[in-house]
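Have a look at these structures, which come just after this line.
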Structure P
Amino acid sequence: MMRIVVAMSGGVDSSVAAALLTEQGHDVIGLSMQLYNQRGDETFGNCCTLDDLYDARRVAGAIGIPHYILNFERQFQDTVVSNFVHEYAAGRTPLPCAHCNSDLKFSTLLDRARGLGAEQVATGHYARVEQSACGRWLLRRSADPAKDQSYFLFSLTQPQLARASFPVGDLTKPEVRAQARRLGLKVAEKPDSQEICFVPDGDYASFVARKAPAVARGGTVVDRRGAVLGSHGGVHRFTVGQRKGLGVSGPAPLYVLKIEAESRQVTVGPRDALERTALTASGVNWVALDAPSGWLSVSAQIRHRHRPASGRLRATDDDRAEFTFDEPQTAITPGQAVVFYEGDLVIGGGWID
């Protein structure tokens, strides 16, 4: 048995994780992150709210573990929100949940865990971690394909994985809710959060413009030949593959093909022009192996809901890689994560350039 810190969001998954570890006899400490001020001048969605913190505290009380709330407002703004704003301003489409997991949750909570004498940090993520025979820590998909979150955890390093625990990774979502009911947790039927917590209305463009007014500079919308079709109010309003809200029209539906932040030019065209057979990625974290110099046959997932597509992968240096798909893929989007898999095993992942 060991001392384990559990990141408690107030949702059913992390609540069940804490309860199961307690039931197994571990010395469990619940930690919740306060990510924004409580004065009411910021609006969050149904995630990371004051009510969620109260739910986490009530669950901790019900299962008999200590619970502490940590103020991570500054770190959240510096690491997650600022990256989100910067990426949209640069014409890229960010993935804040992945940055939050590696750059904030695990890195910061591991430091706090050490101070509390804890050996591991557990979360309610749907993923699995194990150690190979050679001692390398491996990240695998969860038992529930519909809820799997390994895509958002690809950037966890070997030291982080060595101290990570995912107690619900072997369960399906219905099984987690059944466990919550068995344990008498009042969050058993609490709905899942679906949106980015700090943009609850889904209006990313307005959020970015409020945080960085300079991004709202107009530019042109052009076709593939460079002919001007119209104008726009800022590249932060677009993402590759977008169809609606372009401000221009044509005889056939138009999609965003390319965003050039420096020239403020947005190129649009037909859907089939979105197809690509290759990508490059930077900031690659190799999980299951060291950076491969030769080609590997694996699959790549380019969005959370994207079905992994087969192809070939190789490293071009320690933190860069290229991937060639067997079949063309639609809307490979700069700024999003690409995660490489062999079956349910995460080989590694990086940020699409």
Structure Q
Amino acid sequence: MLVYLARRTAALIAIVLGVMALVFLLSRTLPSSPVEMMLGAKPTAQQIAQARVELGLDRPLVEQFARFALRAAQGDLGISLRTGQPVVTEILSRFAATAELVTLALLLAVLVGVPMGVWAAARRGRAFDQASRAVSVSLVAVPVFFLGILLQLVLYGQLQWLPLQGRIDSDLMLDHPFASVTGFYLLDTLLAGDLAALRSAASHLLMPVITLAAASLAIIMRTARNVMAEVLQTDHVRTARAYGMRPGRLLFGFALRAAMLPLLTVIGLTYGFMLGGSVIVEYVFDWPGIGGYIVESVVTNDFPAVIGVTLLVSSVYLLINLVIDLLYFAMDPRLSL
């Protein structure tokens, strides 16, 4: 196990370095320059030369990358050209909001999509299977931004059931302040015992979580259905059914475990996809995560921020895939390291 982890860790480091080099090279070869962002309009030649020295742009490209990689290994991703704050501080202040949104959306997609896929496979060709197929195709076909706006029009504009945007009511943050322990508002308000803030945070999460989870739910549901349909035709499942095993235990306690390996792969890939694809949802619901931050950084040529967010997202994605690979061996003891 230790040898396997060492090999995988070395591979992850190599991939992160490759991503870092690619993004760094693109940021240095694009026509726009960070000097323009730093100095504004009509800088003098002396100001440009001084700024290039301060940013290290006067040095060879290889040396620039080596210095950047060394600082990044120490947790220093530079200073944001747009805000003047350390990029690490900016990212950490926003990442918890994105992580909470994506994690809850994935949980919703798994908790709803897997049971629906299992029941659709058990009733293959029947009405429930046909209905689930229609639902999954519809969820994939509807654009994310359209679904988000539609939910806002109905649940906020017509019914007044849920708030329009943001993470929590602003007046509650003033009247019911709570300590930010994890950055996840649901957990922080629960730890603080503030039920009013907890209800507000939960109500603000519902629409963006549903919007982000919709397309992934459809993918997980169809994957679970197709994999379970194959597993239910295997000899050991038919033998268990012939011995009189209860249908619920047969499906969810016996056959589903045999189908978990491909499902784990899809779930891991889905989390990475949702982490990178939450930008639209965050913009629609004015969610203060890294999605809006990265878009504003790209528009304003804030290269340190762009590189920092890219490294974070790619690192999290690679770590999730490592965890999924380790779960393979826990789920199927026949596998060998």
Practice problem: Have a look at P, Q and say which one yields -23500 for helix-only ellipticity at 222 nm (-39500 (n - 2.57) for each DSSP H run of 4 or more, over all residues; to 500), as calculated. | Solution: Q
Self-check item: Identity of the structure behind 5.2 (criterion: distance in nm of label points 7 Å out along Cα→Cβ at positions 22 and 238, calculated), options P, Q
Solution: P
Self-check item: Among P, Q, which structure scores highest (criterion: FRET efficiency 1/(1 + (r/R0)^6) of positions 70 and 318 (r between Cβ atoms, R0 = 35 Å, to 0.05))
Solution: Q
Quiz prompt | Parent structure of the calculated result 28, 55, 17, 0, given that P(r) over Cα pairs in 20 Å bins from 0, in percent is the read-out and P, Q the choices | solution = P
Quiz item: Upon calculation of distance in nm of label points 7 Å out along Cα→Cβ at positions 14 and 286 from the atomic coordinates, which of the structures P, Q produces 4.8?
Solution: Q
Quiz prompt | Parent structure of the calculated result 16, given that relative contact order in percent (Cα under 8 Å, 6 or more apart) is the read-out and P, Q the choices | solution = P
Quiz item: Between structures P, Q, where is distance in nm of label points 7 Å out along Cα→Cβ at positions 150 and 166 highest?
Solution: Q
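Rule-based calculations on the coordinates, nothing more; no lab input. Being a predicted model, the structure only gives us computed values, none of them experimental. Cβ atoms are built from the backbone, for glycine too; each structure is taken alone.
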